[in-house]
Structures are given as C-alpha cells and as structure tokens.
1. Out of P, Q, which has the highest value for relative contact order in percent (Cα under 8 Å, 6 or more apart)?
2. Out of P, Q, choose the structure whose coordinates give helix-only ellipticity at 222 nm (-39500 (n - 2.57) for each DSSP H run of 4 or more, over all residues; to 500) equal to -21500 when calculated.
3. Given a value of 1.0 for distance in nm of label points 7 Å out along Cα→Cβ at positions 122 and 146, calculated from one of P, Q, which structure does it belong to?
4. Comparing Kirkwood radius over Cα pairs in Å across P, Q, which structure shows the greatest value?
5. Of the structures labelled P, Q, which one yields 17.0 when mean count of other Cβ atoms within 10 Å over residues 26-33 is computed from its coordinates?
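Throughout, read-outs are computed from the coordinates displayed, never taken from laboratory work. Note that the coordinates shown come from a computational prediction; the quantities given were computed from them, not determined experimentally. Cβ atoms are built from the backbone, for glycine too; each structure is taken alone.
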Structure P
Amino acid sequence: MFYFCSLGSNIDPPHNVALALQALASSLAEFTLSPLIQTKPHGMESQQPFYNALFWFESTQSPESIKAWFNETEIKLGRDRNHPEKKLRDRPIDLDILYAGERKPLAELAVKDPYLAPLTPVLQGKAPAVSAITLPFGGRRLGLGIFRIRSVAGQIQIERATAEN
C-alpha cells in the first residue's frame, strides 16, 4: 500500500523532526521526504512556528497499524495524545496519514491542510510556495529538496530524489 503522510513540530522542531526522521528511517525500508518548511500556527493560540514536511512510502502494513505506530512515535517524543485539547496544543511531533491506497502520481494528491498547502507545488515538481529550511540529518542537510532516505544495515543512506520517484 502507498502512504502519503505529513510531519510537523513546533516544540524544538530541529531536534524533534530529526528524531522523527530517525524513527522513520529505523522502521521503514525506505521513504521519500519533501522539502521542510516553516509555517505559522493555524487554529491554535501558539506563537511557536512549525516545521512541516510531507513524506511517502510503500508498506504491507494496514493503515491502522501505521497510525498506531505513528501515535507510539509521537508519545515517545513527548506528545500527550490523551489531552482533550491535543489538537490545539504545541507538539514535539505530529505524524499523520493523508492518503493510503493505490499508488497515485503525487501531483494528483491534494494537500488542503494550511500547514502543508505551501508544499503542493513540490508534488508537481516545482519549488515550495514558501522558502524551505534546512536540517542536519544523517550527515546531510535536508530540507531544500526531495530526498529518499533508507536504513541499510543500521546505516542511514540519503540520496536526492524527485516527486516522480
């Protein structure tokens, strides 16, 4: 199954996004990461900006299993998933499945979330609608392009990719 997902953080985003990417790299055979962008909070009273990105991968696991794993990862990184206002609070990490199903061209996937909408042009092979930011990870600086990330024998491998692959 093809998964198209998002990640975001507004509590120490450089640190927590790197930890989330490490968790993804440790558990997925391979995933592709969009540019990282910084956005203002929407629908909450925080003043702390978010780092956001899209990522996609293939897996034989069910959407329920993937979401449960995302929730476990969020909890390990300090998110309180039981708080009644969890959607309105600052968060160390937020991992969401935006689409799960048959593989589609990325250009056909709609991104309506206000945090992620500036990344829509990336899905069509263009630059994001806002400036991308960089983040040191795996010996590289991620964020300004699309990267394929995989873990081979415990070592993270990172290479440039495109929206088509």
Structure Q
Amino acid sequence: MRAFHSGGMTANSLTLIGMVAECNRLHKRMDAVYHGYAKQTGLSDAAFWLLYSLYERGAPGTQKDLCNLWFFSPQTINSALKALEQKGLLTLQARPGSRKAKLVVLTGEGQTFVERYIEPVVRAEEASWQRMAPEERQTLLALTRAHTELLEQEVNRILSSEDGSSE
C-alpha cells in the first residue's frame, strides 16, 4: 500500500497518484461542507439536495427527475421525500396526464424553509464562483465535466471487462 500525504504541495509537485488523491480529498471536503450544512439544518444529504433541486428548478419535479438530476437511487429519494413530507415541507401531487408519476411540490412552510436555509447556500456558491475570473469558472466547469466523463468511461471499461471474464 502506498503512503502519501500532500501536505501543502502544489499541483506541480504532486505525482499523478498524488494529484488523483488530492482531487478526491477536495471532492470529499466539498461534500463535507454540504453535509455539515445539511446536518445543521436538520436535513439528510438527500433531503438537502432534493430541496436544493426544487429551489434551483423553481418548479415542482417528479421523483424520477430528482433521481436523474442528482444521481440518487429512487429508494434514497423516496426516504427523503417521506421525511420532508412528515416535516410538512412538501407534498406529492398527482401529475396531470400520468397515473403513476407524482409531482414533488413545496408547501408554504417548505418554501419558507428553502428561502431560509437553501437560498443562502446558493448565494454562497454564487459568491464563491464570482470570486474567480470568468475564464477560471469556465475552465473549472469544463475540466470537471471532462474528468467526470473520462473517469466514468474508465470505470465502465473495467466493469465491462470484469463482466466478460466472469463468463
């Protein structure tokens, strides 16, 4: 097993495995920021992202929409929906033209909660992005998207080769 600690190293002084590890730590650090905030507001991570999504969209969405947007399993979103419904923050309403799909709709109390707890996080995110130059924002987004797509391809390649070898 390889021991590595980046300490205060710059990206230029890191090995490739060091860069990967540092990138993963940064992702985990960002997750920890959101997790800590969600916990302080009495929400699970999934409930936080569900409310965040409703705020971001500015409109109700279906459970399937929320799963697709945030890469949560239907079971996770369903549990979060039930918890938020019990708190009186949202309701499930029949979607016009569909017998199965239900729209996730904020209640008045839910709207107040979102304005008090979700909107400030969105404003903090916007402020942090505003502190970067426009070209830095575009580069960060483009590189994050590219890395995510490449990693997904590599992991899928591993999984498909494992499927082939197990036959």
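1. Working: P: 32; Q: 14.
Comparing P, Q by relative contact order in percent (Cα under 8 Å, 6 or more apart), the maximum is at P.
2. That value comes from structure Q.
3. P
4. That would be structure Q.
5. P
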